Structures are given as structure tokens and as C-alpha cells.
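The next part holds the structures, each set out as C-alpha cells.
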Structure 1
């Protein structure tokens, strides 16, 4: 079974229990913090995944980092993962939790890639258009990629891409020109 499937099996009851206890927002913040710590600290993530390091030591590290920063329910998750020698999937569990939270709250993450920094007005206009088309609240992450030359690339979730970049338009023209020469 893949890490994603296992992570889902831990994240789903955590979502349900946090809703039941009325602390969904708190646990959501906890999971974002866990994910951020794992992303920003490669050594921490490596320690959690290292099978040589004992579970009680990993739990001690988790306590040292997250005491007074996460809820009791989140600590329960840490303990369950530790007892089952599954600390290595903590980052995946946090990611799965956030995905399920976003589905519950009708939130869609999108990534806007542009050649240059866009104005706030243009970003807000684009965000509003995407929100109205999808009927969801949009969380927009921005990246700059000068190789696009101009225009933008909009990635919606993991499977949809709107490519309105000059680079791709030039590539399409190149293909069309090559076809017209061959005919």
C-alpha cells in the first residue's frame, strides 16, 4: 500500500474527529505547521523516516518541537504513528489532511506562473474569474518563470493547466509552420 493510501487512512479519521470535537480549524493549522516544518527542515523529515532511530526518540523530537504549538488531538496522532512505527508518513498525513479539509471547505489551490510579477489588481481579477468558473474559494500560489517570455500558466489542482504563455504560442506557431512547409 502506498504512503498516500496509508496517510489517507490516518488523515480521514483525524478530520472526522476534529469536526466532531469542533476543532477542525485548530487541527488544520496544526497540519499546516507539521507540513511546513517537514518542508523547511530536511533533517527533521529524514529523522522521521529513518528506521534505525527508535520510535521513542522520534516521539521525543516531536514533543520538543510541537509542545504548546499543536492540539491534544494532533499529539494523539503523533503517538499513534509512533506506536505503529509510522512516523515517516507524518508529512503525507498532514498533506492528506489539508487536501480533505480543502474538499470539505470547497477550496481549490491554483498555481499562477508568469514571466514577471503581476499587479495585485490583475492577480485579483484572475483569481475572481477562476473562482467564479470553478465555484470555489481560490488559494493562489505564485511563481515567476522568465522562460515563459510573457503571458501566464495557470495550474488548477494536479491535472488541469491553462497555458496562455508566449512561449507555448511560439511553439504552436513553430509546429504549424513546420506542417505548412511539409504540405
Structure 2
């Protein structure tokens, strides 16, 4: 499945949720997501700028391969996903095949859907809890994504074509700048 998405940082979730509900969006998920990223020792998946992810959403588990495609204004990828019957058994099979965990993400997510567009509010927990809640808008094409960006009161400059890694790095740099500026003012 083709996926095109943007992230809008530091959103006012209750206000945006009210807008989504008013235009007919339906809530499809509200819960915790645990995801692990996997790769071989030689990093053959990452080197191709792809991601292999095993994710648990509530009681459901999914194995996903994302093959990224270049797109300037949004993150785009071909996504291949299957539902698995058991997160831990799937993880064990992948490890026995030589894949290793290279990352882990725990987040609270609220998801809405409207006309095949998805709206997901993510708040990271644990290692990345310093990242403020953000909105991800996903659709089959950029035109649809930007249509809903506008409907929700944002514009293209509010949109980031970033991966999870880029969002985390953005806020790590922001924290470091803040920490360094506090050190300078103490001197």
C-alpha cells in the first residue's frame, strides 16, 4: 500500500479532535503502541533506508516493512503489512532468522479515519517522553493530505516530512540548545 504522510508538531489535540469529529471523522484506536525496529547485523535493511517494524496495538500485532520513496513535501513509502497472531512468537521467529532489535518506541496514540485519510495523535513515552504530542496525517496522495491540513486550520509550512527518528533528533537538539543556553546564563 502506498502511504504519504506529514507530521504537525506540538498540536492542541482536544481542539483538533473536535474539528475532526465535526467533519465526520471516526475514532478507530485509542491506546498504547509498542514497536520494535529490526535489522540484520550488517544493517542491510537500514542501509536501503527501509524499516522493518513489529508493532503491538492494544491486543493486535503487525509486522510491517516500509520502503521509502523520495518526496520533498511529505514522507512517502510503500508499506507492506501483515497481521500476526502473536507478538512474542513473531519476534522470536525474526530473531531466529538473524534479525536484531535496533530500536524501541512506546507511545500513546489516538487515531481517526475519514474518507481513507488517517489522523493520528502520538505522544511518546519512556525514552522519548520529551517529545511533545504531534499529529500525523496520512493519505494515498499529497493532494489529499494537504486538503485535510487546510481543513484543520494548518498550512503547508506547518507540515514536516519527517520520520520518527527525525522528530526525536529535532527535540534532542532543542533540549541541548536549551541546556546550553541555561549554562551560559549561569556564568
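What to note about this one:
- Here Rg/Rh (Cα atoms, Kirkwood Rh) was derived from just one of the structures 1, 2, and that gives 0.99; the source is 2.
- FRET efficiency 1/(1 + (r/R0)^6) of positions 57 and 113 (r between Cβ atoms, R0 = 35 Å, to 0.05) - structure with the largest value, from 1, 2: 2
- Comparing relative contact order in percent (Cα under 8 Å, 6 or more apart) across structures 1, 2, the highest value is found for 2.
- For the structures shown (1, 2), distance in nm of label points 7 Å out along Cα→Cβ at positions 33 and 153 is largest in 1.
- Given -9500 for helix-only ellipticity at 222 nm (-39500 (n - 2.57) for each DSSP H run of 4 or more, over all residues; to 500), calculated: source structure among 1, 2: 2
- Given 34, 16, 10 for semi-axes √(5λ) of the Cα gyration tensor in Å, for residues 73-160 alone, calculated: source structure among 1, 2: 1
- Identity of the structure behind 2.8 (criterion: distance in nm of label points 7 Å out along Cα→Cβ at positions 9 and 105, calculated), options 1, 2: 1
Rule-based calculations on the coordinates, nothing more; no lab input. This is a predicted model, so every value here is computed, not measured. Cβ atoms are built from the backbone, for glycine too; each structure is taken alone.
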